[in-house]
Every structure is written in structure tokens, then in C-alpha cells.
1. Looking at distance in nm of label points 7 Å out along Cα→Cβ at positions 18 and 178, point out which structure of P, Q has the largest value.
2. Matching task: 0.65 is the computed value of FRET efficiency 1/(1 + (r/R0)^6) of positions 34 and 66 (r between Cβ atoms, R0 = 25 Å, to 0.05). Pick the structure from P, Q.
3. Identify the structure, out of P, Q, from whose coordinates Kirkwood radius over Cα pairs in Å was calculated to give 17.3.
Structure P
Amino acid sequence: MALLAKKLEPKLSLGWLFCAALWLDLIWPFFLLIGVESMDIDSSIQGVWPVRMDDIAYSHSLIMACVWGGLVGAGYYLRRRRGFGAVVLAGLVVVHWGVDMVFHRHDLPVFPWGGWPVGWGVWDSTNLTIAIQFAMLGVGIMGYMWTVRSEYLRVKPQFWFAMVVIAGLGLGAMITTPQSQEEVIDAGLVLWLMIPLGFWIDHKRPETYEAIR
């Protein structure tokens, strides 16, 4: 979704786009660490990611996703003073919740105080999960390439390196089984590496009149 959002605002760095698209998962490990949210490994769950989300309301409820989106957008606006870019980033945070609803197993809350859990449960099928996620990645790559070419830019080698990293992380998460909460937290913290990787891809493109930021 971050790659597709590049078309909406080509001057937004992939660093910012990755940050917004991943934001709910970036903050989730910290809520687990301080005990605000909780989860359990459940080996009886079939399919991908055998984790029972007992309480993820502060990081992953729909209402809080809107709040977090507003904060991310406001943070970008205060730094760059670009209104449309801020709106795109805020929207990406909320879109994350919508994508999660497709994959989660009826444990994604709507309200931060609980109740109304939703989720279509695509994670129950490993093959379907892999097919959908890699199809989404492929569409995102094509969308990004279309955007940068239409802006007379070039696809950098760093971009392809990042796509290999993303594909590897995604596949690893789908075919491995975490054994403890600590492993889940570590997997979430690794996602923070995507932000500097995104800025590295879009850092001061010489083909533009000003640096993408």
C-alpha cells in the first residue's frame, strides 16, 4: 500500500510511506513490552501466524487507527508543511487496519474499549495468505515503477534490494512459527528497519528539482 500511495504524492519519500503503512505494527511491540496489550502463542491454530490476539485495542482498533493516522499526518505536516502529503500518510495508517481485517481471525477490534471484533480469517489458509500478500506486493511494485517513470525518475538498485528484503521478511513470517512473545516482539521491532531503508531509496534524487522528502 505504501508503494501504491507513491502515485498519490510522488514527492513523499518511501521512508515516510513505509512508516505510515506499518505504523500500527511498529507501535504494537512496545505495547506488548509494557503490558498494555497481550497475546498468546496457540499451536492449535491452523494456517499462518498462530498467535491469539487477546488484547490489541490500543494499537489495532479502528478508532485508534484513525487517531494514530491523525498523529502521523500531523507529525509530517509540522515537519514538512505539506498538507496533501499529511493526508496521504494519515490515510495509509487507517488503510493498514482495513488490510488487517482481511487477514485477522475475528480478533481485530473496532473500539479501543473492546467489543465488535472483526476479521475475515485469511490467515487460516497458508496458500491463500501467500498468494494474496505476494500479489499485493507485485501490484505495489508495478505501481511504484509506473509512478517514478511517469515522473521521469529511475528505479534505483536500492529499491530492488528493499523489495527482496520485504519479500523475505513476509515469507519468513508466513512459514515460521513464533515460540514466545519475545520472538513476536523481536519480529515487530525488525520492521523499524524499513523506515531508513525507504529514505535510502528516495534520498536526494538528482533527477528532480528538489529532494524527495
Structure Q
Amino acid sequence: MSATVTPVRFQLPEVPEDQARAGYYALLARLYYAGPDAPLLESIARPDEIAAGGEASALASAWNALSAAARAMDAEAACLEYDEVFVGTGKAEVTPYATFYLAETGREKILVRLKNDLAAMGLARTDRSREPEDHVAGLFEVMRHLISQGSEDAALQKQRDFFGRYVGPFFPVFCVAISKSDKSNFYKYVAGFSRAFLLVETEVLKVF
């Protein structure tokens, strides 16, 4: 989809807050779309810090752990790990499709609803895309796109609605599944940062 399945090139986000939020979604979209290349690992490994304090302290700790893991990780090994965890042969260790976690039955209905919601926002999967709309990378890229639309009430309501329907309900189980996988080494730190960031997002979107 034009705004969801080809994540933007990640750069460590700076203030203001919305720019930081969009940057973290872009990073997670990229990491869950494919294994990281060497430049991406180098970007994550740089000794940048997230301001700690309150709820952000867990996020800062998770970022520091991910950064340290990136410094110790080889790009080829990280890409192989991605394939083993999220692609596999026959059946993936961890499925990256949100509808798997959103309902035991009726996943097709959820996917149809997602497609309709995306269409209402002017988004659609491109012909060259190899993943369906509920791929986690696509959902994170939609959140990045929605944040980029501004912070007026209507824009924030779209963020809240999309997060509440498609991101908030699935990410805790998804992150736990990655952490429990015997094949997860670097990606358990990606999952740790994902969970910490999305927990902060859950609270942020409540008070916007």
C-alpha cells in the first residue's frame, strides 16, 4: 500500500514529540518489514538517548538494550534471524499478521474492515506489495502516516481509532511471542522496545 508497506528510511527521531513518535513507528515498521542492513544497525547502535522519567524510563531502558544489541549484531545474522522468526519454512515461529492475534475466528472480516478503513483514509496496498494489509509493518507505517497529518482534534481521533482497533489489541501478545521464540536473539530486543514504546503510546493517546 502506498503509505504502509514500504517503510521510510529510519533516522533517530528528534523533538517535537510527534516527530519522535513518527520516527519510532518508522523504525519499527522497517525492522518488522525485513531484517536490518548494516546502516540501520549502525543508526540504532549510536549512543543517542531517550529522555528518561516516569513512563519514559522503561522506554529509555528498552532503547538502550536495543542499541547495545545492535552494536553486537551482524547484519547478515540479523537478516537470517528475521527469516527464521517471521518467515520460516512452512510455518513461521511468530506470525507478523495482526489479524492472527485480534480474533480466533472471523479474521477475514477484520481484514475487510481494515481495507475499508484504509480506503477511507485514501490508503491502499500497491500492486508490488507482497504482504497483506494487516502485516505489522504496514500497521506501524499507517500510524506514522496518521501522525504526519498533524495534531488537530480530527487527526488525533484518527490516530486513537486506528491504534485502538488494530495496534493496541495485538501488540502485547505479539511481543511476548517474539521474546519466547528460541530463534529470537536481536529481535527479542526489538520486541522489548516495541512493547515499551507502544505502552507509552497507549497512555499518550488516552490523554491527547
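Derivation of every value follows stated rules applied to the coordinates shown; laboratory data play no part. Only a predicted model underlies this, so the values are computations on that prediction, with no experimental measurement involved. Cβ atoms are built from the backbone, for glycine too; each structure is taken alone.
1. Values: P: 2.0; Q: 2.6.
Greatest value across P, Q: structure Q.
2. P
3. Q
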